[in-house]
Structure P
Amino acid sequence: MKRIIVLLAITIIASACKKEQKKPTEVAETLKEYSIEQMMDNESVSGGSFSPDNSKLLVTSNRSGIYNMYTVSTTNGEFEPITKSDSSSVFATSYFPKDERMLFRMDNNGDEIYHIFLRELDGNIKDLTPTKGARAGFFGWAKNEKSFFFTSNKRDKRFMDLYEMDLETFTPIMIYENKDGYNVAAISNNKNILALSKTVNTNDSDLFLFDRTTKVITKINLTLSGNSAADFSIDDTDFYYTTDAEGEFATLMKYTISTNETEKVLVKDWDISGSYFTNNGKYRVTYINEDAKNVIEVFDVAEGKNITLPNVNGKSITSVGFSRDENMMRFYAGGSDAPSNLYVYDLATQKQTQLTDVLNKEINPDDLVKAKVIRYPSFDGVTIPAIYYLPHQASEDNKVPALVWVHGGPGGQSRQNFNSRIQYLVNHGYAVLAVNNRGSSGYGKTFFTMDDLNHGEKDLQDCVEGKNWLANQPEIDAEKIGIIGGSYGGYMTMAALTYTPEEFAVGVNIYGVTNWMRTLKSIPSWWESFREALYKELGNPYSADSVRLKRISPLFHTDKVTKPLMVLQGAKDPRVLQVESDEIVAGVKKNGVPVEYVLFDDEGHGFVKKENQIEANSKILQFLDTYLKKEEPIKNDDS
């Protein structure tokens, strides 16, 4: 995973019963095309904080049309709405450790100025971090369960200080004043030691332990490398972290605080993206990014071995969480062709209970497409991984149009997860190749840095070679291949139409950067600790790099765009400002090129309201049907 909060980051298997898989031709014969309303009616559920008695989970769901907070019974899956916002989305954080009070976060329609809210037992709601213009982030409960920690930039908009909030008075006390641009990464159970990271570049960071009692700060890493804090042992004698100091991928390390000695704990052939201990230290949970898919290991510390995780008919377990008494585990399981459902698992009896069924009942699971990982050589021989979705109706006799899909970032990764927009397009006959061009995370530190200071050049050529790979597939119409992407992927879309104008037939730019100098000068204030790292990767707009940044900014070269363009944007976006999309639309229109512009007044960097998602995706399909398939859009049959 990218080791900083990336500048432009946004942001699947068989049916539940075992049965013989149908051949693609058999599926195609009975395939139903679904409307965007049907496809977006898949529910999105996330999180899952156990209530003190383990009878309920606190989750976030968009079943109301936007995200709100719900409780879910751990015995029968019954949902109860807790908030009923109809404007800004509400994201559940946690139950209180000893009672059913709740914490949640909310911003203003996507502006990312999050506040932490308390819901009392009587239903009253209070903003615990009310400072206007300041953002706050929950950082966990104190071990004694009498307070919680949070970060806030209310003192200085550039830096996140660490606070402790007493649960009786709800009076915050600053316990670490962050004047030097560190990032608080972990807190020891006795509250005496803080793990701090200092960003060096977009891959590498220095890691420190700061003793609050002695004020001594100790550097952990000996070499420049990608380092991330994991967790402290329950007795605070050891500190765990990940590092790629000795290889391409991040390994899990243990640092003994009293002796300053380190030892390897876990090594994999892929990045270990995170690890933590459950509340009382019974289990250590570790996440591995294995070829764009989460693999999770739960290690029983006393037994010295991994426990066997539940089997969910071949679906991938994508995340887990434990009750405070460590008797229950909640988990999500899904895949590229199945949205993730929520389950609970009794660790003693090994009984698992499915709590949600998020796929719209009107959708036949056999109509969805399971992605597969492919690899192709780029122009210089570098191997590029990608996630490929081929429509059921595609064949040599029925060639289909295709799209190169580019993820956000820079440094993001297309993953083997369910994506309603992709499945909607694939269901309507578009193949999708989600490329992980050089610079993507998850494939080693060398691959990750390959796009530094050459964005819109070698990474763009990787996308062009992805198009060439598609063109060579017998089921693809080589003359009908477009490019689509959000955030950094939106930039890549515009770069493709600008600098390789004959390669792609159309482009769909979803809140993409078009003027790098303006974007790099206007990054949110709370990313100050990452600013220099971003400049090292992308270029410093206040230096001679500005010449190159202007050269790779599509806004200044709109005269080269000759293919139909669609642009989608949120007016509240703090990362890619609306003016980026306004200006690129105006510039391309001067060429007499077909341009469609969809602007949402109540969205930020990513569209979270179902109503807006439906409008955006339906218009994307209409645009593609008109300019890529080059036929009149066919109205969907909901019957």
Structure Q
Amino acid sequence: MTKTQNSKKIAVRFFAICMAILLVVSIGIWGLQTSWGQVKIDRFYLAGNNGETISGLTYVPANATDETPAPVIVLFHGRSNATHSNDTWSMELARRGYVVVSPDLAGGGESAVTSRDAQATIVTQYANTLSFVDHDYGVNLLGYSAGTGTGLAVYDALSEQININSMCQVFGPFLQFVSGGFSHVDTNFCLVKSTADQYDGDFLGDPQVCLEWVAEQAVIPDLEINKDYDRNGKVFRYAQIDGTLHQTGNISSATITEIVSFFTSVVPAPIELDNANLVWIPQQLLSGVAAVTMMFALAAFLNLMMQLDFFAVIANAVPVKEPRRGAKAWVMDILFSIVIPAILFVPVSAYAMRFAGEIPGFQKIFTSNNLNGIMAWLMVLAIIGLVRLFLARNKRKKAGIQDSLATYALGAEGETKVKWGNVGRAFIMGIATIIFFCTWMWLLEEFAGINYQVWSLATYLKPSGMRLIRAIPYVIVIFIAMFCGNLTQRVLPSTGNERRDMWIAVAVNSVLTAGALAILLIIQYGGSMIIGTGYAPIPQIDIYGTGVNKSCGALDFAFGYCYMMGGTTGVVTYMYRKYGNIWCAAIPCALFCGVFTLASFTLVA
């Protein structure tokens, strides 16, 4: 067997293994989310007030039929989320026989960018018309974060038209406060609070202050947490969850148990299960395996494409570079890859979010203010990288060292002109990559109703056409940041084992790329858990002078980006070590990162 034939065989085997793992874990995720076929997950599409698309998922258990209808729960996700963000809740409720209607709202998932409240109202009316829903129990509303404000709006719009039997508002005391309170709500009501919720800390205060405000709204002077009260003949409960953050409600056993406990107390579950009987942990573990495997599958797919003659011409011999050794090299890497970026993130992102909103027409192109903060930070890092590159180039020039494209990981040793045909081939590779993985995600939802979202860490939702288009400006920014970042990576000393050197380089570059955000997130949210009163260690800059909302900035939306950029940087490193330049990976990875981090998620907030 020739070297080329062996390379192709290894590439095919690598890709086949990755796809086999994805297939196996996908079957496991489907089995858990559908109780092995006992729950049918379907996507619905409705027309909004102006004909715009409203989409979402229905979880219909086998016990819910026209002859034996089941109670319905309508679930409203949080800001910058989508219906899949709360799959753990939908799954656990459907396992107990409830019909769950979970819409994408205002820019999330596959719904149009219009009024969130209007969309939620239409979906609630739709849920109330389903033939397999038991209308004797009315409609039950479940909201998470911003979804709690949505729930109040739906109640105000529909409570005189249809029977709103109950409301469970999860991690939203601050939104009840911002929305004017819930004293007028006359239905079974549960308000769930996280003790370490930084939004409550900003808008209301610590848990004791929240308790006092809720007691005033409920007109229950001696209100105690985790206790049911009779309020105008309806159940009222104020539950408090320890050991969770605002962002972790969908992966908190205590929170999910509380949701199940409330609904089963006011709407009898068709299928009796213990409240603590939950399967979300294995579902999330399998989703985690799938999310990590997707990065390996990305590398395997690009490697497989490079076996084709059309793309193989991009490759060249891997340039031999002098490694930089010693403590000074590590200090410089950590300083410019982690320390300086971490220091700059909050001020850069905060002011970018403010001024982006003040530039006429800007947000018609860059549609998400939260993402604009992250993108501005990336551009600053790209500029810093280019400055470092320029200084290093001047140093080599003074030393009489001649640069070539190999110096910048852009070509073979001695080449001085970019082969634009190869750049075009790399772009075609990127388009093929997006088509393949978008098709895979489409098949997952079309036939299984699932995706690979792991909490807020990794999001691989099925992209919609509108979001693919709106992602383009962000893809360009990500490519610039990824391109500049890879130009400045240093060569590590060799261990004498080529394979080991490759994986060390992959690991180091991934950690350095994700390190700044990872450390900030650990400080912010790990610190919030330790403080445990709703106050955050890193207060965001109060750019509007309101005195509140200091913790709500771009950092709150950086989880998935941290994972995706770290992972794709590892893929770029892997491909460079095999094929001698970054064109065959940087362009496809920027497209992959942009589409699955942005276009599949929310581009308005």
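Just so you know, all these numbers are worked out from the coordinates, no wet-lab data involved. Just so it is clear, the structure is predicted and the values come from calculations on it, not from any experiment. Cβ atoms are built from the backbone, for glycine too; each structure is taken alone.
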For this session: Work out Kirkwood radius over Cα pairs in Å, for residues 43-402 alone for each of structures P, Q, then name the structure with the largest result.
Result: Q
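For distance in nm of label points 7 Å out along Cα→Cβ at positions 35 and 339, find whichever of P, Q sits highest and give me its label. Write down the numbers at each step before the final one.
Values: P: 1.7; Q: 5.6.
Largest value of distance in nm of label points 7 Å out along Cα→Cβ at positions 35 and 339: Q.
Taking mean projected area of the Cα convex hull in nm² for each of P, Q, which is largest? Walk me through the numbers before you get to the answer.
Working: P: 27.8; Q: 29.2.
Structure Q gives the largest value of mean projected area of the Cα convex hull in nm² among P, Q.
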Exercise. Of structures P, Q, which gives 1.2 when distance in nm of label points 7 Å out along Cα→Cβ at positions 219 and 243 is computed from the coordinates?
Worked result: P
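A value of -4500 was derived for helix-only ellipticity at 222 nm (-39500 (n - 2.57) for each DSSP H run of 4 or more, over all residues; to 500); which structure in P, Q was it taken from?
Details: P: -4500; Q: -16500.
Source structure for this number: P.
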Problem set entry | Per mean count of other Cβ atoms within 10 Å over residues 115-122, the highest-valued of structures P, Q | Q
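State the single structure among P, Q that was used to calculate P(r) over Cα pairs in 10 Å bins from 0, in percent, for residues 491-554 alone, giving 21, 45, 27, 7, 0. All intermediate terms of the calculation are to be shown ahead of the outcome.
Details: P: 21, 45, 27, 7, 0; Q: 19, 30, 21, 16, 12, 3.
Working through the options, I get structure P.
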